[in-house]
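Take a look at these structures.
Read-outs: derived from the displayed coordinates by stated rules, not from any lab. Only a predicted model underlies this, so the values are computations on that prediction, with no experimental measurement involved.
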Structure I
Amino acid sequence: MFFKLIKDQLKSKNVISKILAETEDYRITLHDIGSKTTIITFGYWGSGISQKGFGTDFCLKNGFNNIYVCCKGAQRFQHLSLDTFTNTVKDVLKSKDVITYGLSLGGYAAIYYAAHINARIVAFSPRNLSHPATPRIKQTFTHTQIYENAVTRHTPIIIIDPFDQTDFTFITKAIAPAYKKMHVIHIDNAGHSCFGAIKSSGKLGPFLLNLFAGKVDQIDVENKYKAEFLAQKAQAYMHTEGHAEPYIRALIQLDPSRRTLRLAKEYIVTNSKAIKLPTLSINETRACLATLDNAFTEKSMAFDILTKTAAVLEDAGQFETALSLYQLAIIKWPESQRARQKIESLMPIVNLTKQQENA
């Protein structure tokens with residue numbers, strides 16, 4: 001009864017929303033319900049600019065103020081300096097208990113921007129692929145190193161799969177030099193999707209609330225909720241008839257992502273057998289399209305535009321449309337081996353998919 005009363009009171013609270021800072025590159029929005037605790041959440045890669053996003057609804061529902069910070073496209077917060085962020089939020093954080101919270105790129109931001117506001121940190125699989133520790137993309141890194149900044153008085157809480165090489169490298173090379181002590185929670189074999197595995201298991205809400213309260217406990221998540229485990233099994237059995245399909249079907253239900261789509265596509269080509277393809281979420285499709293942000297320049301040729309767009313559509317599961325673009329490219333550039341190979345790989349997928357739809 002007491003719990004229900006609290007929830008009813010929360011529902012009745014007015015949310016005062018205010019944009020604290022906004023440029024064409026980023027936006028910082030306050031959602032205030034009068035709580036003594038403010039949780040600052042950060043958008044993940046490709047989430048785009050909006051007033052609310054990752055973690056906003058969860059925070060407000062559970063009685064916390066929220067500041068949502070997001071950036072444009074694939075910029076990885078490079079246009080938002082630490083000083084600008086700090087000066088933007090410091091007044092509304094006075095006398096507040098502050099937590100920074102994020103996933104992946106948002107996890108990196110939760111650690112980086114906590115520097116001058118003495119926030120408690122909760123970061124799932126933090127990484128920034130433009131960072132010198134994990135330079136997997138060509139993008140200028142404009143932030144200072146984390147160890148060059150002030151650090152909070154609180155021990156960061158970080159949730160990772162220690163077997164994910166990129167995440168493990170980022171923690172050891174980018175974060176550990178600044179924070180000699182960390183509370184690290186391991187979700188083995190979850191890959192970069194620790195957050196998704198816990199969420200799929202139904203344990204995310206209580207787990208998060210404990211972390212926000214400073215209670216750090218390990219958590220057990222079954223393998224059937226781990227997309228990385230299922231993907232590795234599917235890949236290992238890809239050429240063994242009948243063995244890969246159960247894992248791919250489980251992945252389609254659990255994680256309808258671009259990786260799952262690629263595995264399903266590979267299964268169709270390898271085994272000449274139709275399988276229902278996953279429908280990507282809006283966020284996954286948006287992430288596909290975000291790759292076009294910096295793909296073209298004034299010197300881009302029509303061939304590059306056609307084939308790069310086709311590649312994005314293929315990643316998003318729009319195989320028939322992608323095939324049409326590759327076929328259009330081959331008319332103008334018949335010598336292109338890349339376009340011919342793509343046509344050959346997409347034709348069986350499109351044909352088998354049509355057969356299944358007509359069955």
Structure II
Amino acid sequence: MTAAQYLWYIPNEVQAGHRGDDEVAGHNSLEALTRQAVAVERHGWRGALLGAGWGRPDTFTVATALAMRTTSFEPLIAIRPGYWRPAHFAAAAATLDQLTGGRVRVNIVSGQDDLAAYGDHEAGQAQRYARTAEFMRLVRRLWTDESVTLSGEYFQVTGSTVASRVQARAGRPHPTLYFGGASEAAQRVAATQADVQLFWGEPLAGIAERIARLRTLSAELGREHPPLEFGLRITTLVRDTTAQAWADAEAKVADLAARQGDHAGHPGRHDPAHAVGQQRLVDLAHRGEVLDDNLYTAPGRVGGEGAGTTWLVGSPADVANSLRRYADLGITHFVLSDTPYLREVERQGTQLLPLLRNTRVTRRKV
């Protein structure tokens with residue numbers, strides 16, 4: 001797993017208590033968010049994902065502020081076509097990339113959102129992903145070519161050149177484009193346009209099937225870029241012992257269930273039941289409370305989205321072994337987290353990351 005890259009997650013939320021995080025005053029202030037980013041940097045993580053949505057502070061602005069207050073922290077900035085025009089975004093991201101010496105990563109999000117609130121519209125899944133593919137194609141060209149002209153179905157530019165050029169590095173000609181989605185339309189976008197396909201925490205067999213499908217699609221559709229890479233976005237609940245981890249996991253699920261209605265109706269949140277990938281996670285609970293060795297599906301019974309729906313639970317060695325099995329399937333990008341975020345970034349940076357960087361991981365018996 002020496003080639004793998006490990007990122008954390010920083011909550012970008014107006015309302016405190018995200019997925020059981022500590023509810024403290026000023027949780028989304030620049031000082032509080034900076035503490036999160038500095039902790040990510042200090043404890044060995046490459047960077048952190050910052051989520052996007054109309055009900056959140058503007059993600060690009062937050063990422064820019066955190067990049068300016070750190071030295072090696074790489075923000076994985078979630079952005080939405082429709083909220084951004086491609087030339088506008090390409091210029092903004094290239095500028096930040098230039099100012100930070102090449103630290104920008106981008107997560108393209110095409111899931112549902114409160115589109116009407118910022119003047120976008122919902123044209124159906126096929127059209128939404130077709131627009132996303134065109135957005136990604138154009139942004140990539142604006143980062144790598146000069147005097148770009150395109151008269152596409154969704155976007156048009158004439159003689160467009162991004163003034164601040166991106167910082168090309170070995171194996172990275174421009175900011176890495178991450179993408180997620182499990183529908184057939186989304187998979188076709190990933191197979192042809194993404195650099196990294198991000199998966200939620202499905203069982204190993206499901207991830208293996210999806211990797212195989214995407215590789216087949218890449219060949220069938222004539223991918224023009226380097227081979228697609230794969231990432232995993234999942235909650236990792238790590239404690240000193242296996243028994244302690246499971247006790248805490250069960251207690252946390254009970255607490256989340258008791259608080260289920262506290263943050264209902266948050267503006268800008270889409271219904272996960274309408275997202276194919278997130279619905280796949282919710283459906284896992286019907287197959288069992290624990291899948292593989294330690295993939296905990298019970299959180300899906302009490303709500304939550306994405307990484308909050310399935311957890312890898314156990315001692316550092318347990319979780320490291322599980323992540324290594326994902327790596328054996330071809331996963332090279334890991335976006336991990338647990339709450340409270342600030343405390344857990346240190347715990348997992350200290351206890352989990354050293355094991356992940358050691359290829360001779362063995363299971364800890366308790």
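For the reader, a short list of remarks on this structure follows.
- Rg/Rh (Cα atoms, Kirkwood Rh) - structure with the largest value, from I, II: I
- Given 20 for relative contact order in percent (Cα under 8 Å, 6 or more apart), calculated: source structure among I, II: II
- Answer label among I, II for the case where Cα extents along the principal axes in Å, for residues 94-149 alone, calculated from the coordinates, equals 41, 22, 14: I
- Computed 27, 14, 12 for semi-axes √(5λ) of the Cα gyration tensor in Å, for residues 38-133 alone - originating structure among I, II: II
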